[in-house]
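All of the numbers you see were taken from the coordinates with simple rules; none came from a lab. In this text, all values refer to a predicted model and were calculated from it rather than measured experimentally. Cβ atoms are built from the backbone, for glycine too; each structure is taken alone.
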Structure 1
Amino acid sequence: MARGTHEALADERNARVVVYINGEFYPRDEAKISVFDSGFLVGDGVWEGIRLHEGAFAFLDLHLDRLFEGAKAIDLDVRMSREEVTAALYETVRRNDMHTGVHVRLMVTRGDKKTPSQDPRLAVSGPNVVIIAEHKLANPEVKAAGVRLFTSTVRRPPPDTLDQRLNCHSKLHEVVALIQALKAGADEALMLDPTGAVATCNATNFFIVRRGEVWTSTGHYSLGGITRRIVIELCRAHDIPVYEKAFSLTDVYGADEAFVTGTFGSLTPVVEVDGREMGIGKRGPLTSRLSDLYAEAVALASGA
């Protein structure tokens, strides 16, 4: 059975969560956005996934940096300050009596249109800001067993087509890549850049370990992942050689270890790529070490 890095343990409390929409709170079943919303119509918006750990949002400043930079890049006026967004995030988890083990999706779209259209000038409502907080822990079985990847024929587009460093709502190419991987019997998709070099996965950043060195892509064709960034910083702080570079599938197939990173799943080992077993076929020693270091970094960032 295919399992992805975003598979979570079931939690019945999530049926009772309230959702933030433009300054108001609604029960989950009553939380609605107009069918004229820009995000629904054309994928026009930016978002963040953030973890609540021991009462604090981990790496919140980095997430807000990315959110506001992305909004500026697509000329979307959030109409809220960083302080107001932060207050809304904390009020959402407070109302849901949440303290740790929580994943929050913060979404900002260009708002409602007066008619279905791409044209941003037709937005009439101002931005729609939505915050969904859920009790959400990664399935430990996935982290223990690892995931299998399949290299999709769907490439990551270049920056002059759709800059992959934008955490925007337009994700259809990633969805199609994942569907291809699932049809092939894998768990998630590995994606190449326009040059044929390894870029990223459909929803996580990809790393390999070769002879004690940690490699990841240049970052030009992948999301500037917060967890990716922290892992690179941890490598440098602990004298682990780390490189952001172009490399091929041949390098991947011969790797000693591989893992993916993301805010929800942190570090998840990759045990197979395109039918090739990665290293010893389970979590490797450097992946384990970096997982421990990352957990410490999250605790430190949250003041725990």
Structure 2
Amino acid sequence: MRLINCLQLSKWVILTCLLVFLTCCDSISSSNQDRLIARAENHYLYLSDIKRNFEHFVSEEDSLIKVSDYINNWARQKLLYEKSMINLPEDKITELTNMVDAYKNTLFMNAYREFVLKSTMDTLTTKSMISAFYKSNKRNFLLKEPIYRIRHLSFPLDNVDRLEIIRRFKRFDVEDVSFLDSLSFQFSNYFISDSIWLNRIEVRDQLHYIDAQKQKLLLKSPDYHEVKDSLALYLFQLVDRLDRGNVAPVSYLENTIGDIVFNQRKLEFLRSFDNDILQDAIKTKKFEKY
């Protein structure tokens, strides 16, 4: 009889928890009250703990099962922990406690470093730093493959602006760029950012509508080319080319060098930051050696 009453009481507690959780969360949070749900030795589980772990339920039956399992798992963990503190050898408890403390310290230290680092990230890498690094390490940036600057576009053969588009594409001054950009919705393929260096794979992706053999011919000399088929006219201009063995331009390496400089500056910053923490603690007498 006593066992039945206990089971009924346990079920009532869970159902009450769910009812309050599903229908009265707002009123509980507004009154700053928290309902005690379970106890395992000196550990207590509150309704707020349940709320943090269960945001959505598929059904009432699903919620009852999940919350019941959660409470039982929580109790098992706390009870096992208390048993371990009683039954494990003292030296093992000390060893594990030291490991936990060290891991906790590492987590907090790294989180704080990253927090401070993000607030100063913009100052760690600048254009001048990238330029200085590039100038000092030019010989390390020899090209292992050709790179190209190109522009191209294509449009249907019956386009009424055909002659004007060709004229503007060839001349390509500031006004022409603006004109072509305004008509980009008419183009089936479009790339006029000819200050950007591309490797062979990137060029191949840009000129996917032209076969590989034709692409090789287009990339040999800085001439204007037109390619036509039954559907469209393709305009192409090789603006510049740098072959293997040449020093890569800084614009081509900017992201790579930026990452290198950033990582170097990050290591310097963290070393300095850690040392400043220590020196500040010494000055303010928060750290003393005896």
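List of remarks:
- Looking across 1, 2, the calculation of helix-only ellipticity at 222 nm (-39500 (n - 2.57) for each DSSP H run of 4 or more, over all residues; to 500) that yields -20000 traces back to 2.
- Which of 1, 2 yields 6, 26, 34, 25, 8, 1 [P(r) over Cα pairs in 10 Å bins from 0, in percent, calculated]: 1
- Computed over structures 1, 2, distance in nm of label points 7 Å out along Cα→Cβ at positions 46 and 166 reaches its largest value in 2.
- Value 2.3, calculated as distance in nm of label points 7 Å out along Cα→Cβ at positions 206 and 230, assigned to which of 1, 2: 1
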